[in-house]
Structure I
Amino acid sequence: MIGLIIGALLLILLIYGVFIEPHVMKVRHVKIAQKQNIKIAHFTDTHFAWHTSSRRFIKFARNIADEKPDLIIFSGDLFDKVAWAKDKNWSELLVILSGLNAPLGKFAILGNHDFDDEKSSGFVEEFLEKAGFTLLKNRSVLVDNAQRTLSVSGVDDWREGQPDLELYPLEASFSLLALHEPDTVLDMETIKQFDLILSGHSHGGQIRIGNWRLHNKGSSSADGGLYQLNERTKLYVNRGIGLTFLPIRFGVPPEIVYYEI
């Protein structure tokens, strides 16, 4: 009898993790500073695949439209497997991503899943640029908001790319850095030059029960939420939207984050 009860509970949890939590949308608002009067939308790790269609992102796109951010950041892992994605029709996704708008622009970086088996990120780069994103691959740009400038920087993926670990922001009143794996900050030599760092990759563990979570290379130092790295610099690890390895989320629902700076 006890075995049947345990089995039924495990089945219920499995059904929840496969069919319910992956379809949830957690919206977070994080106050970083109040000097710039800028709202940043940040989404990451969509991992579009057989188990995560482009339609799942529609509610996130609608939320972005409702929130009216000044700037949008995507921090990598667009598809789960690039080799698989190349043979599929992603016209609907292109329309959805192209419809995202922000007056100060929308920017993207690459994650480790954005590279194919030949270590090329060309397919994802071209797709993001068609969708209207400015790709930040080891470079910084300036955006202007009512005479206040914002430096937006991004580095190549830490695991599969060639990140510039000495990248500096441009001179501005606030400096933002996007990177995929949180552990990149352990190697970057210019961390103290940035005010806010945005990352993803960890999925918050994707399956999390209490303090236990699944671990992946690149998120050993930080796996979700806000961290104070030094007197100046804050890091936020976004738990992401999609799934990888297993089509299950438990204890860490998909999230989109808005920062007020």
Structure II
Amino acid sequence: MELAFIFVLGAAIGSFLNVVILRIPLNENISFPASHCMSCSTPLRFWHNIPILSWLFLHGKCAFCGEKISMQYPLIELLSGLIFLFSALKFGLTFQALGIAVTFDFLLALSAIDYRYKMVPDSLNLGALTVAVFSVTSLESLGYNVTNALLFAGGFSLLRFYISYIIKKEAMGEADIMIAATMGALLGIKLGLAAVFLGAVLALPALILTRDETEESKELPFIPFLAMGCWIVLMFDTYVNNILVGIYG
């Protein structure tokens, strides 16, 4: 029963994330006006905002004008619910589990915005980093998170300057540095590097598929792949650690 409530809570937060994803890049207020159809602007009734279920009952169409409702809405709600559920299963009903779930919800919103708008709002990026740093069970863990976040941010900043100098163009943005800091706070140095590597591996097929006839790659948002790599490594941290020990001793 508790786990069902946690999933519903996560899905409800995911419903709010959809508002954030759509409005923040457009510099719109996330509270006003109330939720409405993006096509006909008719305010929605409360039963139109039930996470996942409303989209299914309405057959993915607006109840007023009949326009299609994007699959983004139930997908974000479902993913947010699963993030909260698996965080609780992994870390128990703890403050740390809540902080990790909220951090990944921030990353989920950032991934969707990066994919949709090719931009990364600083407010969400800093929010993810701040919650990740404070997702701890002790003051000792807080210091550990802060140290790892700073080390990862510094390492990525140095890498950015080197790569940019070599290829004579901007290699990474400041947003990527903050994402790296968030990953460092969540995972530590060793697992954080494994997550970055996994994110790059996950991005490779997408990079190949987005190449056009001139063999030039289209701009590919990297944050979704970093977030996926981070999530997988966090959920399977014991197995990843064992693999790393087997490789490096």
Structure III
Amino acid sequence: MDLAGKNVVYLGGFGGIGQKCVQELLQRKLKTLAIFDLTENGDILASWKSENPDTDVFYQKVDITQKSDIEAAYKATTERCGHIDVVVNGSGLMNDRLVELTIQINLLGVINSTLTALEYMDKSKGGKGGLIVNISSVAGLQPTPLMAIYSAAKTGVTTFTRGMSNPIYYAHTGVGFVTICPGFTDTGLLEDIDNKTTFTYHTPMLEMFKKVKRQTAEVCARNLVKAIEQAKNGSVLMLELGETQEIDIPPHWTPKLDI
């Protein structure tokens, strides 16, 4: 997808990877960039506006745990720019001590944002189609015992997004879906891990976690935006240490039909 002239919504755009992704997206001469986040970073927003005068950059306050916030933000954005071409669901929390909030932000928030965006993007409902990108994690590709709850939420994102990319849905809505699974990325999510693990007692996994190589947020963002530009509906892409790899997830079960 050529992003020039497109209307993009980014959820979590003031956060670690999100902030770098917004900066990368703005180099593509977007028509509109709506940033949905809980708290506005006024200085950064002002900088983006002044450096990109031909792009309508604006902020919508969204508590991703509140469906009413999500619905209001999409409604206001669509009224402002006419239609939405791309949505990136990038809000995230990694703290297994906050069980309900981890699930609400990482999984339910993604689901509610996706289904709300579809109301405006779905060609069968008068939309123009487009692309929804859901950010999962390598923890959404295989179990991560140290952060079992976060891993469960991200696995849900991966499975949900793959399900939404079904060709039957795509033919109906014109909206494609891509799952992005970043590897370890140097952002605030990885800080203070000792107080975020599933259990409070020490395990050797914690020491191994601290030794895992990390990519910078800038490198991850660069590859994420490239993935949007080269998107293929249904792709699951792992962004690991500066490399992008398409992950093949084979079927493990085929229903038997009573015919």
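What follows is calculated from the coordinates using simple rules that are stated; it is not laboratory data. Computed from a predicted structure; not experimentally measured. Cβ atoms are built from the backbone, for glycine too; each structure is taken alone.
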Where does the value 2.9 come from, among I, II, III, when distance in nm of label points 7 Å out along Cα→Cβ at positions 54 and 78 is the thing being computed?
III
Comparison of I, II, III by mean count of other Cβ atoms within 10 Å over residues 86-93 - largest value held by:
III
I have -23500 for helix-only ellipticity at 222 nm (-39500 (n - 2.57) for each DSSP H run of 4 or more, over all residues; to 500), calculated from one of the structures I, II, III. Which structure is it?
II
Candidates I, II, III; P(r) over Cα pairs in 5 Å bins from 0, in percent, for residues 38-93 alone computed = 4, 16, 22, 26, 24, 7, 2; producing structure is III
